[in-house]
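Next come the structures, one after another.
Quick note: the coordinates plus some simple rules give every number you see, no bench work behind them. Please read all numbers here as calculations on a predicted model, not as lab measurements. Cβ atoms are built from the backbone, for glycine too; each structure is taken alone.
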Structure I
Amino acid sequence: MDSGPIEVAPGVWRATASMDAPGGVSSGLSVNAYVIVDGDEACFIDTAWWYEGEPSHLDGLIKAVGIGDLRTQYLVLTHSHRDHSGWINYLEERTGARPWLHRAEVDAVKSMEGFSGLRTREAAEAWYRSHGFDTAFARHIVSSKVRDTTIDVSHAVWGQSGSVIRIGGRAFEVVHSPGHTNGHICLFEAATGILFSGDALLPRGYGNPHVTVRPLTLADPLTPYLESLKYLEAQGPSVCLPGHGPVVDDVHELIASHRSYVDKKLRIAESCIDEQPATAYEITRRLPWRGGKKRFDELVSDELFLAFGDTLARIRRLVTLGRVQASDEPVTRYWRS
């Protein structure tokens with residue numbers, strides 16, 4: 001169920017929207033929107049959009065903190081995926097504030113248009129064929145993906161890592177944490193130890209960061225993702241306010257669990273790569289999915305492009321580590337070093 005506004009940390013309010021499938025099928029998951037208030041200033045963090053929903057959770061936040069009496073300069077997006085950004089233009093209209101995104105998020109915003117950011121269906125299918133898909137399956141995976149909800153960023157502020165978002169007397173450092181998207185950010189307040197983690201860190205049972213390769217993403221997104229986790233840990237955060245799920249008090253354990261999860265996934269992928277060169281598509285078909293209950297060909301809808309992108313990210317991280325080699329052919333093949 002959607003959750004009305006509650007104060008989850010001093011001066012920080014949260015509302016959630018349930019992530020139920022279209023048609024009312026419950027997923028048991030939710031997505032968070034936050035607002036920080038200090039003195040006569042406020043700042044939103046993400047928007048908690050989902051299919052067939054209404055922005056009642058945002059209306060509740062606006063009412064709870066009295067936005068009409070506050071100066072709201074920015075609507076910060078940790079990243080542009082639809083569940084975090086979908087109500088940004090609604091909030092822009094309600095508050096008069098401007099969206100704030102990291103400048104490296106431009107491609108992720110673009111990827112919400114067309115076919116994963118590619119202008120035509122044929123271009124998207126060609127991208128999958130370049131990784132070993134036959135024409136029929138390339139067409140199937142492109143057709144299966146749920147189309148994105150686009151956002152208008154014509155009035156956005158495009159910031160950078162190291163920027164400081166100030167709300168009243170509070171200061172939040174913008175920490176570039178690429179991987180989930182190119183321009184994903186976290187916000188960290190050194191004075192309190194509060195970390196807004198977006199999808200870079202998620203509590204167990206509330207999804208995973210989905211560090212994947214897609215058109216317009218980084219070639220090897222796992223490497224900078226792991227580097228950003230190291231930086232975040234060094235800051236000593238004491239509480240994590242994630243994009244999905246409840247507040248997390250043991251941030252050190254949370255970061256450790258994410259590193260362990262990546263290591264486990266790399267080992268599984270490496271076990272599916274041998275001395276015989278294989279395409280990324282062939283390797284993806286060797287991997288277990290849904291806890292070993294499904295083969296790749298049995299996945300549906302967004303599961304397909306997420307699973308393939310996940311596999312390609314693992315393979316490219318293994319190449320970076322020197323544990324896997326890659327060919328320079330038009331269709332790249334990989335084998336164990």
Structure II
Amino acid sequence: MKLKIVAPLHQNEYYVLDGGFSTQLSRYVKGVDTDPLWTARSLVDNAEAVRKVHRDFLTAGARIVLTCSYQVSGDLFKEELGLSRAETRDHLVNSARLAWAAVEDTGGVRGHSLVGGSVSPYGACLHDGSEYTGAYLRGEAGVTHQQLVDWHRDRVEALQDGGVSFIAIETIPVYCEALAVMDTVMEAGLLPVWVSFTLKDEAHLAGGETIKQAVAAVKNHQLARNGKVMAIGFNCSAPAHITGALKEARSVWSEIPFVIYPNTGETWECGSWSGDKDNSWLELIPQWVRLGALVIGGCCRVDSGVLPQIKKQLLKGIMSNC
């Protein structure tokens with residue numbers, strides 16, 4: 001399989017991504033999962049803990065870390081912390097700088113190590129679970145395309161100014177929001193992006209659209225036609241859905257690399273995780289590599305201790321591809 005490699009990814013290289021930021025941060029900060037600001041509060045109150053989490057993942061083998069910007073929005077920071085738009089922007093810029101500081105702390109080199117600017121869906125900042133359904137986009141009161149572009153603009157511009165390697169458009173339930181963020185990236189400059197969706201099952205996004213529809217929409221966006229989409233994939237989803245989802249995506253876009261960072265298979269219910277933590281999903285990684293995954297990490301409930309196992313399975317997949 002011949003994949004089209006877009007910088008900052010390198011030809012013939014594979015990448016371990018970090019794990020669940022909130023899971024790792026919970027080692028140092030109490031009450032993360034019940035906080036309406038989630039991990040973002042630590043950008044303001046405990047920046048050293050943010051830097052420490054990045055260091056943990058890098059030391060465990062990650063070559064790519066994502067900024068602690070997932071839950072940052074002007075409205076939330078004003079409501080919860082009384083911060084102005086300019087102050088919120090400063091913290092977004094600093095989220096990139098903290099990640100790069102951790103790269104330097106661990107002896108990393110820019111280019112070999114990458115920092116992705118985490119851009120979450122609008123629903124994540126509503127703190128009502130709608131990021132997993134896309135409900136905020138439906139009906140007469142639904143958020144419009146232009147409202148999404150305007151809402152994401154501050155985050156994209158601030159992360160770009162902070163020096164991220166690329167924009168990670170992640171945990172997206174409905175493809176129209178991915179297109180809106182891509183429009184924003186087109187306005188802000190020419191940073192590359194990856195687009196990562198959440199899944200309902202092996203054939204559908206969390207919002208109900210088919211994977212084939214979503215991948216085709218991203219492929220046809222001007223940013224992709226400009227060669228600025230470095231990967232497409234799935235995160236914050238059950239590992240059991242990933243293999244089938246990759247096959248659906250591959251049937252639409254033959255040369256795109258995949259990025260995969262699933263949960264452990266546990267379920268978030270009523271403010272807590274239910275089900276057994278099971279790392280048997282790691283054995284699926286060689287299949288994902290054979291299907292074209294170049295970047296593999298973990299999302300919720302995946303801590304730094306799992307990264308060496310991800311790397312081991314990634315290497316198995318690489319060897320089976322030879």
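Matching task: 2.7 is the computed value of distance in nm of label points 7 Å out along Cα→Cβ at positions 37 and 141. Pick the structure from I, II. The correct label is II.
Upon calculation of helix-only ellipticity at 222 nm (-39500 (n - 2.57) for each DSSP H run of 4 or more, over all residues; to 500) from the atomic coordinates, which of the structures I, II produces -12000? Attributed to the structure labelled II.
Could you tell me which structure in I, II was used to calculate mean projected area of the Cα convex hull in nm², for residues 53-124 alone as 5.1?
Details: I: 5.8; II: 5.1.
Value 5.1 for mean projected area of the Cα convex hull in nm², for residues 53-124 alone corresponds to II out of I, II.
In this comparison of I, II, the computed figure 1.2 for distance in nm of label points 7 Å out along Cα→Cβ at positions 173 and 205 is attributed to II. Set I, II, criterion Cα Rg over 2.2 N^0.38 Å, for residues 197-236 alone: the highest-scoring structure is I. Taking relative contact order in percent (Cα under 8 Å, 6 or more apart) as the criterion, the highest value among I, II goes to II.
Using the calculated result 54, 45, 40 for Cα extents along the principal axes in Å, pick out the matching structure from I, II.
On the way: I: 65, 40, 34; II: 54, 45, 40.
Structure II accounts for this read-out.
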